[in-house]
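A short reminder: the numbers here are calculations on the coordinates, not readings from a lab. Since the structure is predicted, the reported quantities are computational estimates derived from the model, not experimental observations. Cβ atoms are built from the backbone, for glycine too; each structure is taken alone.
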Structure I
Amino acid sequence: MSRLYQLNIYKRHLEERYKRLVEKSNNYKFIDESESDDAAFKALKLLDKINQIRFLDRELTI
């Protein structure tokens, strides 16, 4: 399994988790504010990882 393939699988996994957390954050916005904030914070951390992987992917393909 090549590194690019593994990187794409990991990126896809992180993007799916990010979407679930953003949806959870939006769903809990009016019900439980602390749960919403926690999900939003985790989503931001995941977005940072996704951006790092996009940067690495861009450098590897050039």
Structure II
Amino acid sequence: MKSDNLDHENRPIKYGVTPDELRQIQQRRIEAHAEQQAADTLNLARAVKLGQALKQHEEASHG
């Protein structure tokens, strides 16, 4: 049996990433990270606001 590693005619074709494609990939990762941070910050602000509203509601119902 012939070794697949030496079968150059039928070997898998590897396509390298061009520098421009690499920059696009990195830029997309940076943008996705920024979007995630913005969403996290917004969720935190909403959670704090909800907590304050619940606390005020609890104080009003007990007081």
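Suppose you compute FRET efficiency 1/(1 + (r/R0)^6) of positions 8 and 48 (r between Cβ atoms, R0 = 25 Å, to 0.05) for every structure in I, II: which one lands on 0.00? Walk me through the numbers before you get to the answer.
Numbers: I: 0.85; II: 0.00.
Structure II accounts for this read-out.
For helix-only ellipticity at 222 nm (-39500 (n - 2.57) for each DSSP H run of 4 or more, over all residues; to 500), the calculated result is -31000, so let me know which of I, II that is. Write out the running numbers ahead of the final one.
On the way: I: -31000; II: -26000.
Answer for the origin of the read-out: I.
To which of I, II does the computed value 2.56 (Cα Rg over 2.2 N^0.38 Å) belong? Write down the numbers at each step before the final one.
Values: I: 1.35; II: 2.56.
Going through each structure in turn, the value belongs to II.
Quick check for you: by mean count of other Cβ atoms within 10 Å over residues 16-23, which of I, II is greatest?
Values: I: 14.9; II: 9.4.
Going through I, II one by one, mean count of other Cβ atoms within 10 Å over residues 16-23 peaks for structure I.
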